[in-house]
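These are the structures in question, set out in turn.
Read-outs: derived from the displayed coordinates by stated rules, not from any lab. Only a predicted model underlies this, so the values are computations on that prediction, with no experimental measurement involved. Cβ atoms are built from the backbone, for glycine too; each structure is taken alone.
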Structure 1
Amino acid sequence: MFDASKLKIPTKQTPRLDAIFAILLLCATLSTALCVYQATRWNGVQAVDFGNSSKLRTESIRSSTLANTEIIVDVDTYLAWVNAVSSGDEQAARFLEDRFRPEFIPAFETWKAEGNTSNPVPPGTPFSLPEYQLAAQQESILLEEAAAEAFEQGKDANQNGDLYIANTVLFAIVLFFCGVYMKWESPNVRTGMLIVTTAIFGFAVFLMVSLLLKVGFI
């Protein structure tokens, strides 16, 4: 008697080549998403760095303007003092000395000490001495350096984002081959496409891992 339970129904198994392409497709999709995510984050870092650079440069200009104003005040009072001393008006000279800015006094005293009774106005000016230091001017220099550093960090962040985007092109090629390989029936063609696809995928993963190790994960 015929026993239907002993019949073996053939099952269609997924060819090994198809399974490998499916794995490559999955890995390439996840890698593409990771690269796009990292590129987006680095673009955000770039925007923040460029914004900080612009802010710092604005503050540097403000400090530089203040320093220039203070220099003008110092020069005007110094010239007035020289005129008073040259004309022998000691009262006016003392009046002006009492109104010198604190930052100007150390340089003025050092410069004035080089004079004598016969020549109360020494050669040169106090402004060329190292004692003449303006806090606003120093702050302007530091802010400008910080602005330049932030700008360079922004450029680096922009480059990192571009590298991640460039890496997605390689993964896109892998996705393309994974999607079109079934159009060819020849096993040799499919095997050749698998070799090429695997090589491109391996190279793309190598670049992505190298980039992650170099710039970090954010």
Structure 2
Amino acid sequence: MIKSIAFDLDDTLIDGKKMHHAAVIVALNKFGYARKRIKWIRGATTEEILTHNFPNMDPKTKKKIARYKRSIVQKYMNFAKILPHAIELLTYLKQNSLIIGMVTNNTHKELKHFLRYFKLKKYFDIVVGMEDAVPKPSDAMFKIYMRKAKVKPKEMIYVGDSDYDILASKKAGIKIMLNTQLHKPKLINKVDFVAKNLNEIKKIIGDLI
């Protein structure tokens, strides 16, 4: 029996790539790394993106840039948009008395701004962010989520979009449902359910609960 549905945020419920990318570029420029574009890694933390693009960057600088990026990202929320059918899906889950959660590599401070901006806060019963545990692809966040929600792996489904989401879910023994509206990850063949958009996800969940 499915008791809980948990979500990733970026590229799952919102299209936030331009928002995060803009904030990272501004942060890099502030610390003397003049850039207009960088190679993006979906699902990765800012630190991981910096490591990939600047392998020789020292850890202290990396932390400073990431911290500054997180402090300014809310200034670029107009670059992000909520995906179609997100509110409809969350409302449907609420009406069916499911525990609705979020497990994301964003910080709680970022999430506070995002959830308020997109009017999503009221839908979520449990939110697990980057400060709570080792970020995905570790399954540590999912262990915390299941403890808070009082559910077993077989009693929940995670909705995500990235290879990190897939790896973390599989480590935790949780079934994952993929939203491929914005992109298709490399590990798509390892997921339990695939949907082209959030409306399809609503239909699949409807058949499971």
Comparing distance in nm of label points 7 Å out along Cα→Cβ at positions 72 and 104 across structures 1, 2, which is largest?
-> 2
Work out which structure the value -27000 belongs to, where helix-only ellipticity at 222 nm (-39500 (n - 2.57) for each DSSP H run of 4 or more, over all residues; to 500) was derived from one of 1, 2.
-> 1
Comparison of 1, 2 - label where percent of Cα pairs over 28 Å apart is highest = 1
Among the shown structures 1, 2, from which was the value 10.4 of mean count of other Cβ atoms within 10 Å over residues 32-39 calculated?
-> 2
Of the structures labelled 1, 2, which one yields 2.4 when distance in nm of label points 7 Å out along Cα→Cβ at positions 88 and 184 is computed from its coordinates?
-> 2
Ranked by FRET efficiency 1/(1 + (r/R0)^6) of positions 80 and 192 (r between Cβ atoms, R0 = 35 Å, to 0.05), which of 1, 2 sits at the highest value?
-> 2
With relative contact order in percent (Cα under 8 Å, 6 or more apart) computed per structure, which member of 1, 2 shows the largest figure?
-> 1
Please state which of the structures 1, 2 yields 2.2 when distance in nm of label points 7 Å out along Cα→Cβ at positions 24 and 144 is computed from it.
-> 2
